[in-house]
Structure I
Amino acid sequence: MNGAELGDVLLRVLPVLIFFVAITVVAEIADAAGVFDVAGHWASRAGRHRTPVLWLLFVLVAVACTVVLSLDTTAVLLTPVGLAIAAQLGISPVPFALTTLWIANTASLLLPVSNLTNLLALHHFERLGVGHTGYIRLAVLPAVAAVVGTVLVLYVVHRRELTGRYLPDAPPDPHDQVLLRVSAAVCVAVGPLFAVGLPPAWVSGVAAIVLVVAAWSRDRDLVRHLKVPWKMALAVAALFVVIDAALQLGLEPALAALAGEGTSAADLAQVAGAGAVAANAVNNLPAYIALESVTSDAPQRLMALLIGVNVAPLVTPWASLATLLWAQRCRARGLQISMRSLAVQGLLCSVVAGGLSLGALVVTS
C-alpha cells in the first residue's frame, strides 16, 4: 500500500471516527446530566404498574436511543438504567438486560448514524447513486421487521417474567435541571438532523461542542472526567488499513466466492448469511470492512450485508462491540447470564429478526 492509497483509506474513515468520538461525548454528558435516568423513570411511571406495558415502553426508549445515538450508546448507558429499574420495582432484570443487548444490535439499521457499519456503507450507497435518503428508504422496512422480530422473540421466551404488575414507582434522582434540559434538547435535535441527511460528523461535532460548553459552565469536573474513546478510534483506523492491505494481497477472491453475486432472494440470503457468520466468528466491524468490497456492486447486496453484520451478531460475546460493553455493564451490576443461554437465545433472535429483516428487504427490492 503506497502513501496515496493509505491517505485515501484514512480520508474515508476520518468522518466516521469524528462521529464516533463526538457522539460518545454527547452520550456521556447526556448520561451524566440524567437524560437516560429520566427516560427510564418516565417509562416506569407511564407503565401504570403493568409489567408488559413498562417493558414495551423500555423497548421504545431503547429503539430511539439506538437509532439516534448508536448501538454502543444503548449498550453502555441504557443497560444500567434497565437493570436499576427492574431492581427498584422488584421484577426480573433478565428481559430488560436482553432487551438492551438485542435492540442495540437489531435496531441499528434505520439511520446511517445508528451503527458505524452503516456510516461506512454510506460512501458506497452514494457512489451507487442511492444517497442518504435512498439509504433510509431501503432500510426502513428491514429495520422495522428486525425490531418486530426481536420483540416477538423476547416476549415468547420471557413471557412469564413479563406478566403481572409492579407496585412501587422508581424514585427519580436529583439532577441539574439546566444541564438536563440542554442535554435532552440536544439529544432530541440530533435525530431529525441526522435523518434529513446533514453530515453526521458535523452534526455530532457541533452537538458535542454545545454540551461540553454547557457542562463546563455547570460542572467542570464532569468535563474533566469525560471518557473519550481515542484508543478505540485509533484501533478502528488501524483495522481499516490492515484489512485494506489484506484485500490487496489476495483476500478479495475468497470473499467473493463466500458472498456470491446477484440480487435474487437466494443471493441476498447468501450475502446476509456470510455477514452473520463472519460477525459472530470475528466481530461485526472487521466482517463488514472485509465483505463490503465484494457486496458494494448493488444497494440491495450492501443492505443485505448490513442485515447480516448488524442484526445477526447475537450469538457470541465478541460478535459486536455493543455486546462486549453490555456484558461489562451487566457484570458491574452483579447480573450473570450463562454463555450457553445467551448463545441459544441469541441464535433464535438472530434467525427470526434477521430472517424477517431479509424478507422485508426482498419485498422492498
Structure II
Amino acid sequence: MSEHIATHLLARADATMHQIFLYARTLIIGALGGLVGYLLNFPLGWLVGAMLSTIPCAMAGIRVPTHWGLRSVMIGLIGLMAGAAFTPSIINRAGEWAFSLAGVAVYCAIITAIGLFICRTLGRLDRPTAAFSAAPGGLSEILVLGPAYGADVRALSLVHGMRLAVILIIVPLVIVWVGTGNGPTTMNRAIDFTLPMPLRDYAILGACLVVGITGGRKIRLPGAHLTGPLLLSALVHYFGLTASSPPQLFVIVAQIVIGTSVAQFFANTTIRQVLAGLMVGGGLTVVNLGVAALFALAFRTWLGIPFAAGLLALVPGGLPEMSLISVALGLDAAFVSLHHLFRVVLVLMFLPMLVPLWIPKPEKVVQPH
C-alpha cells in the first residue's frame, strides 16, 4: 500500500515538474522573441516578439502552455498601472467622457452588424459562431458564452485570436506613426532594472493586487483580474495613499507573459486553418480599425480627444492588452481602460439578450426514463 502511494506521489511530482518545464520553456522562447522585438525597435517589441516566437511553435504542435495564474497576476499588474492614472485631475474630467462613451456604444453596434455580414459571407460561419465571432466582447467571456448557443469554440478561438494578434501588431505601429497628440511618439528604449518604490508602496499595491483579484472574482466583475486591481489602485491613488506605479521591469514581464498566451489560439492549427482565420479575423480587424479611425477623428474634432487615445479606446482588442499598450506608450490609461471596460460591460449585458432573437438557444434534450 505504501509503495503504491509512493509511486503515485512520484508520478504526480514528475508530471508537475514536466509542466513547470513546459511553462519555463514557453517563457524563455517568448523572452528571446521579445528581446529580438526590442532590439529591432518594434513598438511594444517585447509583446509582439513574444507572440511571433511562440505562435509558430504552437502551429507546429510544440506545446507552449501559459500558466494562467501567472497571467492573472500580470493582468492584475496592468490594472495597478492603469489605476495609477486615476488622479483627482483625471476624475474631475470624467464628465467630459460621457459623449465618447456613448460613441463606444454606437461603434460597437456598427462593427457588430458589419462583422456579422463578414462572418456569414466571407467566412461562411454558421449563425451562432458568426454572432460570437463578430461580437466585440471580452475574449474569455465570449469563449464561455459561445458554446452555450452552439458556437464552434475552435473557430471562435482562431478568429478572436487572429484579430487580437493583428490588432496588437498594427495598433502600436499606427500610434507611433501618428503620434499621441503631443508631438511624435518616441518609445523609451532604456530598460530600468531597478525597483524604485518604497516598501510601503509595495505593500499598498500588493494588497490592491491580491484583494482586487480575489474580490473581483467573488463579485463577478467583468475582467475581474484587471478591473479589481484597477479599481482599488484608482482609489488609493485618488486619495493620495500612494503615487507609485509598478516598475518598468514589471511592464516588460507582463508583455512577455501576455504575448506568449496568445499562442494558445493557434495550437495544432494548419496553414490552411490559419489562412481561413486570417481571412475572417483580418477582415474584422480592417473594419474595426477603419470605423475606429473615423470615430477617433470625430472625437478629436468635436471632443478634443487626441486621435491616438481615441483610437486605442475604441479598437476591440483585449481589455488587458489595450490597457498595457496605453501604459507602455504613455497614453491616458484611465481614459482607455474605462472605455474598454464600458465596451465589455455593454457586450455582456446585451449579447445574451440579443443573440436568442437571431439564434434560438438549443433546447436541452430530455432523456427518456
Match the computed value 20.7 of Kirkwood radius over Cα pairs in Å to one of the structures I, II, and report its label.
-> I
Kindly point out which one of I, II the value 2.3 was derived from, the read-out being distance in nm of label points 7 Å out along Cα→Cβ at positions 50 and 330.
-> II
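The value 25 for relative contact order in percent (Cα under 8 Å, 6 or more apart) was derived from one model only; which of I, II is it?
I
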When you work out mean count of other Cβ atoms within 10 Å over residues 218-225 for each of the structures I, II, which one comes out largest?
-> II
Comparing I, II on distance in nm of label points 7 Å out along Cα→Cβ at positions 130 and 162, the highest sits with I
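Computed from the coordinates by the stated procedures, all read-outs in this text should not be read as laboratory data. Predicted model only: the values in this text are computed from it and were never measured. Cβ atoms are built from the backbone, for glycine too; each structure is taken alone.
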